[in-house]
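A.B. asks: Presented below are the structures under discussion, each in the form of structure tokens.
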Structure I
């Protein structure tokens, strides 16, 4: 039996796909697993800000088309790239154990604390990061930054930015941890929904592939990410709206926090919910509704008017 794993062609995407492949090969040595690279819209255009070319789905649609046409048997995604609502033809069969969720600050000359006083130019294309950065450090300037991790680091080396913001997970997975200047705490930047998690998508109803893929599902990560995605579905956020959420288990509790912000960071609504581990099923939805009812809905209306 041969099983085809679909993936984007970037170094990070290939790391993720090869990790999935390696985990499955250990469990099913009798099955041949093969990678197939699919080029996505987000890969073809690496200069335009994500918020201007459609945002969520740019890195997943072509993979889903290949899945639908039976060209591949599963698709491996950075879970944060996936829409909050998945086409009914597909399902998530596994989520890998999550990496550290934080964003990181990378600079040749500055530390994160320098953002408090200096008028620095920071590279990022994420509205989520821009909103929170400007809320915490009003005097900084943000400048669009696209491309894979290597490209973004090269642009920093060329002096196009004083510093850049990347996800810790991607930097670590590429073996570039030594480049990190500071790990940014969630109190400054709440992560993107599902940041640090890898999802494996299959055709709905494909019982044979589901049985194979579900063997590598990390239940705790899947549970936390689903609560974050519940939050996202209600606030209807994506790359075009500054929004983030982070759920985790802490000791005897389940904790989820999230935010909705204006594009300039002048208006931010944040909230955190702490619940016992046996009663958090609606935590993401409740968090979203609280934030919307306490100023978030007005912020989102203003964001939509400006786009």
Structure II
């Protein structure tokens, strides 16, 4: 049987295209499972997984927890705000204490880029990066690409524009790596102040006019403005941002072709996307949420096969 080439899921950068295709094929099987009347399989019955979230999360945390329970794993949930971290405990001490409880896998979200790499080098457990600062969010990129594959039959050759706060977005970085590995053309679109200086070196097209970007693409992935990461003002006001980069029904009606609309959530309705579009048939936002569970089930299952039990 095929296996992943990596020991941990730290980022898309470290995956091969064959790894991504294996995750997708495995997710296809799990998608059938979660649409059955009985949605549970005993696949990870002897595996214990700790969810360590040092940053707030709703969808990702719930999605992982549901994926783990659908696979019959034992689950430990850890929130930094209510833990000894608030008393000054270090990341390694926190995790070592959890691993002393015989945990096999750790799903971690952390505000510092590289935290999951740091952890993977210091603990004997499989690590899944659920987002590290503005660096990577690999499972979001995988579920986004999986959703494009499901909607358009393939990712290869498709034109995808990522719109919004590219500078602070781990979703944008992981999506660019993932889509390029699968043969898609990628464009980023947003205010010049929210585009990283190195972005062209990543082999993506750059556009600051949303209408031109929409005319070019097959898929538009709309990102929210990450107010919690904006330490200075990158644009005059939210109203002005919305006037230039907010997606409206009128814009889509003016295109000479239908396009697919995505959003990783949480949505700021009326800012980056209007309610009418978020709820329209062109949007696959809720499909992304459903696919997130299947893709995360696939990742957990494939990494669990790498666990070596002591003799």
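Readers should treat all values here as calculations from the given coordinates under stated rules, not as data from a laboratory. Values in this document were obtained by computation on a predicted structure and should not be read as measured data. Cβ atoms are built from the backbone, for glycine too; each structure is taken alone.
A.B. asks: Which structure, out of I, II, was helix-only ellipticity at 222 nm (-39500 (n - 2.57) for each DSSP H run of 4 or more, over all residues; to 500) calculated from, if the result is -9000?
C.D. replies: Attributed to the structure labelled I.
A.B. asks: Quick check: 64, 43, 35 is what I get for Cα extents along the principal axes in Å, calculated from one of I, II. Which structure matches?
C.D. replies: Working: I: 60, 47, 39; II: 64, 43, 35.
Derived from II, not from the others.
A.B. asks: Still on this model: Work out which structure the value 17.3 belongs to, where Kirkwood radius over Cα pairs in Å, for residues 3-186 alone was derived from one of I, II.
C.D. replies: Numbers: I: 17.9; II: 17.3.
Answer by label: II.
A.B. asks: One of I, II was used to calculate mean count of other Cβ atoms within 10 Å over residues 155-162, giving 20.9; which? Spell out each step's value before the answer.
C.D. replies: Details: I: 15.2; II: 20.9.
Here the read-out was taken from II.
A.B. asks: Can you rank I, II by mean count of other Cβ atoms within 10 Å over residues 99-106 and just name the one with the largest value?
C.D. replies: Evaluating mean count of other Cβ atoms within 10 Å over residues 99-106 on every structure, the highest lands on I.
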